[in-house]
Structure 1
Amino acid sequence: MQPLAPSNKTSVFNIAVVVAALGYLVDIYDLLLFTIVRGPSLRDLGVPMDDLKAVQAASAKIINWQMVGLLIGGICWGIMGDKRGRLSVLFGSIVLYSIANFLTGFVQNTDQYAWARFAAGIGLAGELGAGITLVSELLPKNKRGIGTSLVAGIGLFGAVFAYFTFQYTQDWRLCYKIGGGLGVGLLLLRISVAESGMFHQVKQTNVKRGNLLMFFQNKHRFRKYILAILIGLPTWFVIGVLVNFSNIFAKAFYGDNKVDSGRAIMYAYAAIAVGDILVGLVSQYFKSRKKALYLFYLFTILSGIFFFSGAVRSDSTMYLACAMLGFSTGFWAIFVTMGAEQFGTNLRATAATSIPNMVRGALPLINMLYLDVLQKSWGWSVINSAITTGVLVMSITLVAAYFTEETFHKDLNYVEE
């Protein structure tokens, strides 16, 4: 039985795209909120803010736990998305991360903070992959790239919303509670969204669905899965290291500064959102996912060169550099779309949900190289450690992109045997 193919008349602005975009906006709000409120929240929990090593260690610990949660959740929600449906993931993940966000508003120490963000990470992991899978299967192939770019582009403004929410309230605990409330509001919107026709038809067959082991039982499928993860690595090196620690880099570049990492995140994500909308149009123009990806990789390299060139000598140029880095890594939409397009309907949610969260889950390894190996063990400077880590990450990504399959014209109405 062939799964149901989407109609060419399906609008790119249908309810599934709109709700997926709003869902991802809440996802990004919650995902980036810690980075935005890091300073005041750690100060309130007793971390000595004049000790940069202590601040960096506490920050890395909490964000690493959140990313591990995303990694675990990405696998669990992906399997559920293929076994029980895309909508079940969207509902279940919202409930979990809404509860976790409410609880984060009441933490009393950094250990509780880390555990709360771990639980939130598990919940947040299901949002993007299930949304992208649903949109990819509901839209025809000539509209998929634009639809998924709109989801990612609109959703990424969640970081901007989080920043201004904190600026208005000046209460980091309230910001987490607001995030929980936004999740509850999403539950009501999701009621009007229909399940994927492709999933409904595959569900009626005896084909295996959501079997994670299938990625490892076939050499070709395993290769596609690993490559799909590696092509996204620069995104979280940029956000998790360069932008997250922008105030520390500012001190290394030009000494005393007033760089607010939360504001740097806001500028970076506003630029990422623009890049993610643009990359869909670039992909349509080239009729190629890979050419759009290569163009944004070039932007990433050039932005990295600017960041470390010595041109960043003031707070304003640091914010400009963060915005440039953000725009250049605005290929998240195409990267996740390619992950969804690589695999059949019976494994698509597992792939599309686990792949971006594997990339997010790679941040602890990147931080380990940058902080523990190069700085602590080898005694390298902040700048040299970051340059070395960035060159290694970018080299791996470029090789992976070269061997990655082009998916622009690929039909999605098939299953993995």
Structure 2
Amino acid sequence: MATDPDDDELELIRRSGVVLRVGRLSLSSGTGSYRVKASMARVARALGIDRHEALVTLTEITTTSHRGASFRTEVTEVRAVGINVDRLAALERLAGRLDATGPATVEDVNAVLDRISDKPPLYPVALNALWAAIACAAFSFLNHGGVVEILGVFLGALLGQALRRTMVHRGFNVFAVTMICALVACLGYLAFVSLVEAFGATGVPHEAGYISAVLFLIPGFPLVTGFLDLAKMDFSAGVARLTYAVMVLTSAALAVWALSLVVGLTPEPGSAPDLGAGVLLALRFVASFVGVLGFALMFNSPWRIALAAAVIGMVANVPRIYLNGADVPPQVSAALAALLVGLITAVVAPRLDVPRITVYVPAVTIMVPGVLAYQAVFHISNGDTVEALASGVEAALVVASLAIGLAIARMLTDRTWAYER
């Protein structure tokens, strides 16, 4: 026979609801499941919950809160998968403050969560698209693009990200949005290149750079956090995140392949620019810094976080490029670069009072082999199985190596990662 809850049970319901709200906000902001669990556990302790347990996947959270003889189990679903670094940093500061100051009331925590959830994005659509365009243009240079390719990539990525941001915020299906925006970015790039060739063409083909115009669609956060979830033995969340990332990549790559088929293009990389060694080194530093900065700002990072990520990414990415040029296996150079990023972030992030993930994911996103991933889908769609396997396996190994490097750095600097208990 059903009975009405007593006062203690009603209070547990209120506290459990606030903890779950923290989890929803964290998960919808793009962080890994281990960070969602940690934030909820810290808030739960501050609210006087004796024990809190959670199961977190890409889009769902199941929690059980215990207080005395009572317990409360709740389930919620998060349909919008996005990235909001500013919100992640605010939630981390809230959890850290509650952990340090002790008991808190439901009303106080809810008031802070209201301010966090109601805060609009730091950058409007035009600026967000500009950051993506800058990042992809820098990527284009690092992928051996010339002036024409860089400018074309800038235009294509600007148009694609502006449309993507608008459509996602209006609730359109993320995979359909990805395909449409990939087409728009490629068409913008090709339109610019055609215009340049029409007004004084040099006879040099520039079409190969169009892949860089869609690199803003690379799901860097889900790829990295998915592997990190696996490193924490959280297989349900890790597999879900990696599946989502692969579906986003495939959606974009199929759109690019369809356009390539119609227009007659192949995503083959160009040759390195003919520059002096000193000039090339300096430009690679600049491009790495600007690329990471653009991606970080595109993820709605405050400037201080974005600048920190850009400096760290620049310091790690340029040596990685030269290691690749020295015939070091790309997965080895990727793991070493990510290890360096993770170790520096372990020092910098606490001083900025932000989660490490907000710094090291933008820093390694520029190392994600997006061109290889698109080439893999392009070749498999054309029936070139051997080429597809070669590109796909290399891309997978590099992404896994990036996550391994970050995980090792975390284990070396965080006891909660080094030990299971």
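Quick notes on this one:
- Which entry (1, 2) yields the derived value 29, 59, 12, 0 for P(r) over Cα pairs in 20 Å bins from 0, in percent: 1
- Structure (1, 2) behind the derived value 4.5 of distance in nm of label points 7 Å out along Cα→Cβ at positions 111 and 175: 2
- The greatest value of FRET efficiency 1/(1 + (r/R0)^6) of positions 95 and 279 (r between Cβ atoms, R0 = 25 Å, to 0.05) among structures 1, 2 is that of 1.
- Entry that produces 17.5 once mean count of other Cβ atoms within 10 Å over residues 327-334 is calculated, selected from 1, 2: 2
- FRET efficiency 1/(1 + (r/R0)^6) of positions 55 and 319 (r between Cβ atoms, R0 = 30 Å, to 0.05) - highest-scoring structure of 1, 2: 1
- Looking at distance in nm of label points 7 Å out along Cα→Cβ at positions 87 and 143 over structures 1, 2, structure 2 comes out largest.
- Read-out mean count of other Cβ atoms within 10 Å over residues 135-142, computed value 27.9, structure in 1, 2: 2
- Each of the structures 1, 2 was assessed by relative contact order in percent (Cα under 8 Å, 6 or more apart); the largest value belongs to 1.
Just so you know, all these numbers are worked out from the coordinates, no wet-lab data involved. Everything numeric here is computed off the predicted structure, so don't read it as measured data. Cβ atoms are built from the backbone, for glycine too; each structure is taken alone.
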